[in-house]
Structure P
Amino acid sequence: MAKTAKIDVKEQNLLTALRGFFKALLEDGDMEALLVPQHLPMKNVVMPTLVTDPEKSNTADPLAPVFPMNAAKMVSRLTRRPVGGRIAVVLRPCEIKAFIELVKLKQGSMDEVILVSMDCYGTYGNVDYTRFAGDDGADASLRFYENVVSGKGTAWEDIDISPACKACEHPVSESADLQIGMLGVDTKDHLLLKAMTGAGEDLLEKLGLPEGEEPEGRKKAIEDLVSDRVAYRDKMFEETSEATSDLNKLTAYLGNCVNCYNCRVACPVCYCKECVFVTDVFDHEPSQYLKWAKRKGLIKMPTDTVFYHMTRLAHMSTACIGCGQCSNACPNDIPVMEIFRTIASYTQRAFDYEAGRSLEEEPPLSVFKESEYSEVTGGKD
């Protein structure tokens, strides 16, 4: 059975308890640094911060319902080469899945990293979060959490958490070294801290926290949340499949695309150092545009928008972890996440693969299986 401990919550303040835990990671956990979402003074934004001074973790806030970027990209940068000490990284479950994919794609390493995750209730879009948080981001985080656990849900005024979060069937990470549990836990008294790996158990031993045990109601609380999200996800798949079922519908679906490529930049697993769409291949001659226009009578400008998304779908659907950063980054509110998750569900099912599930699973198309697709190759099962 996994080793468990508890983080005491004093005066019913979750953030104070979490900040004390993060400080202990740096002081007692033999960590050189801590990567954690933190409130910054400029416009009260929450961004990943790399902390080495324990006293500088006093505005850490992994409860903030905002997701300005998938921090797996930052962990990838920190681990491409030896950094010279262990780093604890506090990530959402989808960020851990993205980092696992990046490690398998040789874009990062687990060697000097301790993965710390928390149960995830979802996040608002960047603009919506600014409205929700107002002038006090820490208070807003606690308000969001209290609304959720009291049964009021995640909606606030006319906004709600992002579709990616509503469709996420992994609110709890299965791949973290240490997992901070809130679902089904009496968080007015304590947070659950569960070691999921040997490295996590060693760290738990060093921290000297009081022993705890997983409450009976936790499993059901997780199952209920997952059930709601799966229902939303399946409806989303059905609606998106219908909305993009032929070329005309797909063209209309992507009609607002201006080729800003924000979705490519925001995607944590879109890792190519040079993208074909920013090379000379798509730097067409002026006369070419005129030829296309004369052939059809008119052409939409900019061109290549549908081809761009179809190329990314072909390239990335095996690795998509559904974090929704593509939609979060789109200036024209195109439901990019919905189509990527929908296509990824077909692609990954075909390869019996789930992106970010395990380091042991080789990415599709990177290995050859003799028994694979015998109906195409003509071989025997």
Structure Q
Amino acid sequence: MKVAFKIWRYDSVSGERALREYEIDAPEEATLLDCLDIVKDKHDGSLAYRKSCRMMICGSCGMRMDGAAVLACKTRMYDIANEGRVPTISAMGNLPIVKDLVVDMDPFWAKFMAMKPWLQPGYDQPDDGREYRITQERMNVVHKEALCINCGCCVSECNAMESDPEFLGPQALAKGMRFVGDPRDGAKVERLEQYSQEHGIWDCTRCYFCNERCPKGVDPRDAIAKLGAEAIAHGIDRDMGAKHAKWFVRSAETTGWLREEELIPKTQGYVAAIKQLKFGISLAKHGKVRPIPFPHTAKDVGEARNLHKLVREQDRGGAMGHVQGEKALERLGHGHAIGGDLEEIYARPNAAPRPWLPEVEEKA
């Protein structure tokens, strides 16, 4: 097949950038990484990019296609070529570019190491010398976080890091949850205290781009939500973001609505609320303030209250409430709600693309 694409070339010495277009012949099963290899081998040996395993395990070949982070070894080019599209390939975002599609990963690894990404044992070794073992159910809390391959695709698309380069970022915080949620780790509170500081958990803007671009289903934003829930469950709620989150929950449980006009008084105090009077008037103009000093209760608020009651009865506070939701979403994502037929599963809206398999002639 004929494959055409553009690549942003960058020279770190001169600082020059140039958009160059390439058109190559490639086999139908070719990935973006295969196509880059063809360009480098047959057209331009100076092209710089990273690769290693070619099997979506090492995370080396992260880059952007049309402004969205992808793993080059995972991105099939067949449909793109057939549509006549000419995608633009560029280096990942939020990291300094070294050359062409290669970025400097030092800031990435510095934040990774800030998480102290190693187990700090908090259990007693069995007296008989046997291995300390825990159930699979307890490890399921960090199942998704353990899938991370450190490719940096989530960091590339993080809005919070774009506005605040000091923000720890989705990959680092997901790695933090990997150890906060590990029942063998004995430094949970210390970790939550560290992650709850400035540039930490509560600086996430909740844009969900990291979830959208993660090639391994880690869903870093969900990991950050788990960290926030665990921090609040352990009384680490001094940050204004934590105070807001607690009020959102309380408001939804008591009346079924987010009572926005009470947010500042309940989280920052009445003096701060008076200082925000101008903002309050703006809320009133948009119908966000009650005309009478009595809370408006949703019709079926009892259902919301029962859900909160059930979660407490089942002792699913902190991250466990999120984990329960993950299991349900995972079943839906794998087509359990529509049967087991593969054609139906891959045809559903927003389904993951069906894996490419070569055509095989049936034997007579």
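Quick note: the coordinates plus some simple rules give every number you see, no bench work behind them. Model, not experiment: these values are computed from the prediction. Cβ atoms are built from the backbone, for glycine too; each structure is taken alone.
If you work out FRET efficiency 1/(1 + (r/R0)^6) of positions 157 and 285 (r between Cβ atoms, R0 = 41 Å, to 0.05) for P, Q, which one comes out largest?
The maximum falls on structure Q.
Thinking only about Rg/Rh (Cα atoms, Kirkwood Rh), which of P, Q has the largest value?
Q
Given a value of 4.6 for distance in nm of label points 7 Å out along Cα→Cβ at positions 77 and 197, calculated from one of P, Q, which structure does it belong to?
Corresponding structure: Q.
Taking 12 as the value of relative contact order in percent (Cα under 8 Å, 6 or more apart) derived from one of the structures shown (P, Q), identify that structure. Don't skip to the answer; put the middle values down first.
On the way: P: 19; Q: 12.
Here the read-out was taken from Q.
With mean count of other Cβ atoms within 10 Å over residues 13-20 as the yardstick, tell me which of P, Q scores highest.
On the way: P: 18.2; Q: 9.4.
For this comparison of mean count of other Cβ atoms within 10 Å over residues 13-20, the top structure is P.
Taking mean count of other Cβ atoms within 10 Å over residues 133-140 as the quantity of interest, name the structure among P, Q where it is greatest.
P
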